[in-house]
Structures are given as C-alpha cells and as structure tokens.
Structure 1
C-alpha cells in the first residue's frame, strides 16, 4: 500500500522493525529502568513513560499522530483550549504540554489509564498542569466546556462478530486486554462525531487518527445518513501512513488467523482497507483526518 513519504521517519522504522517486534521501534527506546521507556518526536521533544500492564505502550499510530501535532499545530492553537480524548498513557497530552500548551484537558474511559497518565506527567514535569478526567468520550468532562482543538485516537478495529469474540474468549491464555481496547471503533467514532459539535468551539477543529480497518468510508456514510439536509461536520485528510499489523502479546499473535478472517469479512462488507505484501505481512493505512464545522453549520 503506497502512502509513506520517502522522507518520513516511518520509512526507516518500517524497513527495520519486524511486524511481531514492536519493542524494537527506534523512536520508542528502553530506559535504564526496564519499567520506563522513552519516546522521541523531534525538535528535542522527548518524553519518558511508565510501562504498566493493562495500558498500551505508545503505538506506531500514536507516534504518527504526535508527529503530525508537532509539525501541524499552529501557535494560536497551542494557546487555545485543547482536549486529548482517549488519552491512554497520556502521551499526546504530555506532548502538547512539551510544545508549550497551557490549557490542556485529557480524558479516558479507563481509570487505570488516567492514573498512569497522571504519573507520566509527574515523571516528565515538575508541576501538574493537565486536567485529567475519567469518562466515556465527552462524559465526565466539565459540563458546558468547549475546546478549540480536540485530539482523538480511537480504537482502530470494527465491531467484532460473535464468532470472533467466541474464538478470542477461547484463546489459550487470553489476549491480555478487553476487546474494547481494539474493537468497536466504528460505533465509537459515530458517537464521537455526533457529539463533537456540542463540545467544539465554532471555529475549532478535531484531529482524529483513523485506521483503515475500521471501514472509514462506511463510518462516514453512516454518519452523514443521520443528517438528510447536510451533516454539521466536514472532513479533510491531512496525512496518511502505511503501518504493519503488530501483535502486542502472544495471545494476540495466536489469534492472527481469526483476525485475518475477520478483516477479510470487513473488507468485503464495509470497505475496510489493507494490503498483504509478498511475505504475507499485512499493512493498514493510518489516516490523520481533520474535522471542522461545515460552512452550512456556521450560520
């Protein structure tokens, strides 16, 4: 799948990292403390992160989205109100702080992830500045708060079939995380897009990382179908990368045949997109998409 710039930092990364060895990613290096790792985005912006079970380490997609934020956020956006939704380990909120932003809110449905994000802020900065909340999407955030820039990196896979869920439940030692961490991205995106206008300032924008395995065209078509007279949001592709399918635990690796069967069904029914190279490695498209109010919604 074409999509990685010849000058992209991802080119060297993909040429040297085996798909089943995400720990070898050069931008995510091990620290002297084996429970701490370092991430580097460029221009001196390096962050240390705690590695804890049950919370994802920074992924290739997270690095790609962070790379875009580093080069794509204007100074006036950094002085505005920013929201990192689904913050996970807190990496993007911490990067925003490193870039000089002051008014940062971050939220995640997982209380353990929020706790880890708080620890990661303390690990990197002498004081606390980011406002952390726990809740499902916009639930749990201060009522009435609106943001100039919303950043969202949702789960990348679609709602799984019952057949796949049964297979995952029967996996010998499990996949290590609940299905919600990887699946149901289509339903979550629809909810996010419908709620976004009520939480985004009139001239603001959302920067969303989309996985082509979610069936992007299908999700956007379903969203637009809710608004027969015109959807309140419009979308623009900002950046695209081809990334390898990685497995973050032995359980996930053993589930690969079942997952590929599911991906094929998604491709045939919902337009999920991916490619398989000559060695059988699967690559998907990570797409950084901007969401703004449509001109008709500005009034």
Structure 2
C-alpha cells in the first residue's frame, strides 16, 4: 500500500502515474475543496482530515509514501511519516527550506531505518536519460554551464508564503542545479558571487559562480532575476556539446560544427505523463538509489545551495 499525501495538482499527476503502474494507493488530504477537485479529475476518493488523523486511525502503516504537499508543509509531513513507521518516502523538492530541518530529517530517518528521497523529476526526463547514455559512451563530462534565471515579474504575484518566496532558489531553482550536478558531478570546490535583492527575495537577485566537480569537470553558472533569461544547461564531452534549452528537450552540437540539431530521443513517457514522473516513481518503487536524490545527499548539497543564493 502506498500513501499519496496531498490532493493538489501535483498529486493528480502522481495518481495518473500510480494508476499506470497498477499501484494500490490511498490519497490523504486536508481540505474538502482540493479533495473534491482531485476526485473530479482522477475518479479517486480522498481521505480528508489530514495525515495525523489518518495515522491515528490506521491499523497498518503504508509500505511507502509520496509527499506532495506545499513546500511549507514538506518537513512536518515527512517527519510524521518517519515517526509513524513508513519505511520508504519520496518527498517533493526541496524537502525543507532550511539545512537544520533537512539534517534533522536525515538523522531521524537513519534512527528509524527509513529511506527518504527528494523528488527531482528532471533527473528522469527522457532528454536527460538519453544524454546520460551518450555522455558515458563519450568518456564523461569535461565541463558544464547552467542558468537558473527566474521570472520575478511573475513570481512576485504568486500566492505563496513569504518564507517560501524568500527561499525561492531552494524551493524552485534547485531543479536546475540538482540536474547540473547530477550529470556533471557534485561540487568539489566552488566560488559563489551574488548581488542585488528583490522585495520577495532579500538575499540576492543576481548570481554567478564557478568551480570543479568531484569528477574533475569544470563548471560555471549564472542567473539574473532582474533581467531576461531562462533555465538552461549545457554539458560538454570531448566529442559533443549537449544542450537542454528547454530542459525537456535535448539538442547536440558536434565538435567542429556550427550547426545544432535535435538528438534522437524517445519522448513517449514525457508526452503521456508529467515529464520525468513515470520513471521517477518507478525508480522509487524499484529502490533504484543511484538515480534518486537521497535525503542525506540533499543535506550535503544544501550547504552549497545556501552559498550560491546567499542564505544565512
């Protein structure tokens, strides 16, 4: 039995994937309004009243849980599941917006022998899976560059808690940084520079930096939340440059050529389901630890993310 915690739009996408993989699951939510909308879209009932109430009334714990609630509720929800005895948990990124809470969850999960993973679905995009094979075949990554510019003129109007907006790099931009370090290697050394601030993001608005990864690849990054731009990633081997712009697609520029062409990728699953979600859930249920971001891996990366964003 799987518990799907939350009945918002992301949970609708998870339900579609769970149905496709013939999983037995229960949906646990809080509010009746979102529950009604969920049932209308999926045909699945929602157990309302919240997780704490459901745990207290359950005679048997779930084998696994997927936490698909708002960023502000991720930490507390995951903590409840660990203490309740659920042994395998997939929690939406970033797990928490503070390093202290991530480290606490890491220690708590170790104490209770619970496997907890952070759901960075871009690791499982068809474009990324295809690039991984090509990169391995060509001897690995030699350098990479990424941009995580956010559209502040839109974000400032989002109905999100102040604490979440003020940690927007963690709450959203880490989709790009996690993917970059997943393909190119985690930072071994890094130099980070920031400037500016926004009304909703105090610490920074312009970002730049560079370093070397654990695989020996050199990397650089930039973002300007007060100007134009978008998310993008370029990964280079000794033979080719692989371009993710948008991240859902894969383009290639061959060494010695100016032209850029579409790589041969089967996008079937990313067209039928929310991109990356089908294979992310499959990896989670199959215990594929090599592809998933573990909670303790997130704890190590979060200290780097805090440097990149200027968070104290």
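Every read-out reported here was derived from the displayed coordinates using simple, explicitly stated rules and does not represent laboratory data. It should be emphasised that the depicted structure is a prediction, and the values quoted were computed from it without experimental measurement. Cβ atoms are built from the backbone, for glycine too; each structure is taken alone.
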Open item on the list: Starting from the value 2.4: which structure in 1, 2 was distance in nm of label points 7 Å out along Cα→Cβ at positions 157 and 237 calculated from?
Closed with: 1
TODO: Could you figure out which one of 1, 2 the value 52 for percent of Cα pairs over 24 Å apart was computed from?
DONE: 1
